[in-house]
1. Out of 1, 2, which structure matches 20.5 when mean count of other Cβ atoms within 10 Å over residues 140-147 is calculated?
2. Which one of 1, 2 has distance in nm of label points 7 Å out along Cα→Cβ at positions 20 and 44, as calculated from the coordinates, equal to 2.2?
3. Using the calculated result 54, 41, 37 for Cα extents along the principal axes in Å, pick out the matching structure from 1, 2.
4. Can you tell which of 1, 2 yields -11500 when helix-only ellipticity at 222 nm (-39500 (n - 2.57) for each DSSP H run of 4 or more, over all residues; to 500) is derived from it?
5. Once volume of the Cα convex hull per residue in Å³, for residues 60-171 alone is calculated for every structure in 1, 2, which label goes with the largest value?
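Read the figures in this text as sums done on the coordinates, not as results from a lab. Everything numeric in this text was worked out from a predicted model, so none of it was measured. Cβ atoms are built from the backbone, for glycine too; each structure is taken alone.
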Structure 1
Amino acid sequence: MTDSSLRPAAFAFDAVAPVFDVRFGSWASVAAQRRAVRAALLQRFPPKGHVLEIGGGTGEDAVFLAERGFRILLTDASPAMASIAEQKLSPLGSCAQIVAGEELEHFAEQRHLAGEQLFDGAFSNFAPLNCVQDIRSVAKGLASLLKPGAAAMLVLFGTCCPAEMIVETLCGRPRQALRRFNRDSAPARLAKRNFEVFYHRDCDLRRAFGPWFDLEKKIGIGVAVPPSAAEPWISRHPRLLNSMDAFDRVMARPLAMLGDHVLYQFRRRA
């Protein structure tokens, strides 16, 4: 796959893939949000289940699950990301494949034709689905990939994040502070490459997944723990971050819609 054939978001993440883990791996706020998501995954997925990851990047979460007995198929639109993930996952009996979120319906059709089994669960962390405009196509694809009763644990950007508003305002970027209220697309930039982000509303997700899924719960990821825009400053204040993390563990559900991210826990209907 050539650069010119990649979607803009995949093109951007392809460029940053070789340094992605080094750049973001040391950030304590990212680690805190990741721990919250992983705890929810372990609680909901069946032990040693066969799990699909959507937009898995370099495979950090997939490796975490594979080391605990899960069999993971990671998908990502970026060939470079998928290649790095494959190197990590292969020794653990799991694998990675180049699949964009927009291609999930076609991916499901190909698996059915090949006689592949359905998945015991699926997840997506840190908002790769916010790079997909047509979220209903994702829902329809997942409906064809998951067993009845299986969970789809999808982490998307929250659409009203007070922590980000505060951070961006203090950093002198007031326009960025309000970007999540954009009903259309919002511009994003990574590795000097431009792409679009879509802030999907709760009502839009319910409408998209409603024909096949029930929404079991919503969990705020980063209600008090700030977004990555607060880095590296927040990593230099571990006691403050620990207090924020403790607040999130108590208030993640009642204040879910104020999170930097929101984990939507869907269940596939029979």
Structure 2
Amino acid sequence: MTQAMNPEAVAEHIVAWLQAYLEQSGMEGWVVGVSGGIDSAVTSTLCALTGAPTVCVEMPIHQAPDQVSRASKHIESLCAGHPRVRRSTVSLTEVYDTFAKALPDGPDESRGLAMANSRARLRMTTLYALAQRAKSLVAGTGNKVEDFGVGFYTKYGDGGVDLSPIADLNKTEVFALAAHLGVIEEIQQAAPTDGLWGDDRTDEDQLGATYPELEWAMGWESQGHSEEEEAGLPWRQQEVLATYRRFHRANKHKMEPIPVCEVPDDVRFRA
């Protein structure tokens, strides 16, 4: 039987971990990109609970109004409850448009994905510019399924962070933690989305599976089942497994260290 997470204990553990890491780092606070989604809401709340200065950054790029509204309401709520939290808004739409115009045209499909990822990389650059000014650390907002399962993040975009407070939590656990932390209801009820496309597509639309389904697939893969057991699964579970494996295989390069070409001595010092 699967045990239910204790959100109070988990929140206390993560906050203590953040406090210890900040003290050891010699830095002074946190910078968190807030998107209007559940992961960034939980991460920014945990950072605020450390009592250290926390900058919540909105970085709209042709953003859907409901995403902007949710992010703004969440930051307002955090500022009201935590005196060391402050808001920073950096509109990147004009920067993004200028960058897009400077690039040569390519096939529509590849250009679309490249530009979606470019949004995330512009945001990463912004977060680090603000963090360096404030002598702060950039807190990542990825969860376990995204970061280590399907690799649903942008390399050197939202994957470019100093530390990952919630990356050992499944998405369903993040939702449970959000409820415990009192994250605003609008965010708890919103369908997860990466917000990189300028439309209303959800994570499920892009992945072809729900987060609970992907969590199941990630657990199945770790348990070493036989081919016979897999063959006996219902059709939908087999489809979800295939989806999970496709994304994991395609995005594995994000989850592993950058390959280094090691030059052996017999080559380096060859006569």
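1. Values: 1: 20.5; 2: 24.4.
This figure was derived from 1.
2. On the way: 1: 2.2; 2: 2.8.
Value 2.2 for distance in nm of label points 7 Å out along Cα→Cβ at positions 20 and 44 corresponds to 1 out of 1, 2.
3. Numbers: 1: 54, 41, 37; 2: 62, 57, 43.
That value comes from structure 1.
4. On the way: 1: -11500; 2: -16500.
Going label by label, the one that fits is 1.
5. Details: 1: 143; 2: 134.
Once volume of the Cα convex hull per residue in Å³, for residues 60-171 alone is tallied for 1, 2, the winner is 1.
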